[in-house]
Structure I
Amino acid sequence: MLKLSDISLSVQGTLLFRPCTITVEAGQVVTVMGPSGSGKSSLLAFASGTLGPGLHAEGRVEIDHEDLTDLAPENRRLGLLFQDDLLFPHMSVSENLAFGLPSAIRGGDRVDAVERALDEAELSGMGKRDPATLSGGQRARVSLMRTLLSGPRALLLDEPFGRLDQELRDRVRRFVFAHAGRRNLPTLLVTHDPADAEAAGGPIFTLEPPHEEGFSQAPANLPESFNKPP
């Protein structure tokens, strides 16, 4: 379980949204929505320990009741996916995947883990390819598998489908949610697209400015109610 407790974010003393608590159960996808500038991506940055110096945060980040708030990003074991796949252009597909593996996995075990990941991503035989030769959907799948190979305890998704066309977006979305569910990972998704939230199938939270009704939860599969108070 991933839990963000009593979270508030401010810039120069101005709150971005009212303090909130979000709980993401194992295997669940919780979606965070809100207008541009409401602090959605900054919320993920706080959770991952990468919040920029211009923002002030209050609150606590926990996973399985372990407090992560003061840990360095690399010690939190939270996997992040962004709009850009961030694959290394100087590495092959297999090398990109191997980069995600813990250093304790060595030799033949590393090779086997990469081959299994290629198979899961439906990219068998493409390990030696340059990432630039892959399609957008293939690159997205490699990016997810590299993240999963690192052994994350939860996933943080910052609009990872935003650069994909609609048909590809649907396929990649299903791929990401299926693999997260298969590993029973708590997943926190930030998006501005109601279709993403509907596909996730979990609780939907809307961040509102602090002078509005505040932080509200809308039931899944009812995107028209996103901006209504509870």
Structure II
Amino acid sequence: MEKLIILRNIVKNYQVGTQAVLALRSVSLDIYKGEYVAIMGASGSGKSTLMNIIGCLDTPTSGNYHLNDKDVSSLDDDRLAEIRNTEIGFVFQTFNLLPRYTALENVMLPLIYAGVGKEKRIEFATKKLDDVGLSDRMKHRPNELSGGQRQRVAVARALINTPSILLADEPTGNLDSKTSEEIMKLFAAIHSAGNTIILVTHEEDIAKHAHRIIKLKDGEVEADYKNENPIY
């Protein structure tokens, strides 16, 4: 299998007032193309910091991070933004949809930043919304959609640029158990289609959908193992 993510000796320090907080302590990981990985940990474990570094939302204090053969450890903000828009699709707990835009317009947004023409934007976004089962809700705004439908719009938007990684941060955190199950079935289908998924969660039952589980504690990898019986 081909390595998609290579993390070597990743350290991240934060300054909180006069106190230095060590969020990550020499984390080294390889994640391969096509994997479905869950990153778990309690509050303060470092999982959010690791997610921010993997997602190019932050840079490490020290260590090396290669994403798709690119060294992204010390890129400036403009280059990190470019990497985020082309290599990473984000799905967040709070959906992060623009309230005045329709589902179709929300999904098209990354294509505007990528300079894609209007006709192609509509064509691609329509296809992605159809892929997530929302072809009949394209003209609806977020306040006209259920929580599960809003998350499906967010997933469609995350996949619109055919990113290397789908990075999901607590994607079922604001959903009831039935809707959570529907979203996890969607993730399973996305993974089966060949996409790489990194799921950040504190919930054991959500992590069990992944094929590999990485557990963090106090900024270090506590466990890293194959899930022999993933759900779906």
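Where a number appears in this text, it was derived from the coordinates with a stated rule and is not lab data. Keep in mind that what you see is a predicted model, and the values were worked out from it rather than measured. Cβ atoms are built from the backbone, for glycine too; each structure is taken alone.
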With P(r) over Cα pairs in 10 Å bins from 0, in percent, for residues 84-147 alone coming out at 21, 56, 23, 0, pick the structure among I, II it was computed from. II
Can you rank I, II by distance in nm of label points 7 Å out along Cα→Cβ at positions 92 and 156 and just name the one with the largest value? I
If semi-axes √(5λ) of the Cα gyration tensor in Å is computed and equals 31, 20, 15, the structure in I, II: I
Per distance in nm of label points 7 Å out along Cα→Cβ at positions 12 and 28, the highest-valued of structures I, II: I
One of I, II was used to compute FRET efficiency 1/(1 + (r/R0)^6) of positions 36 and 68 (r between Cβ atoms, R0 = 30 Å, to 0.05), and the result was 0.60. Which label is that? I
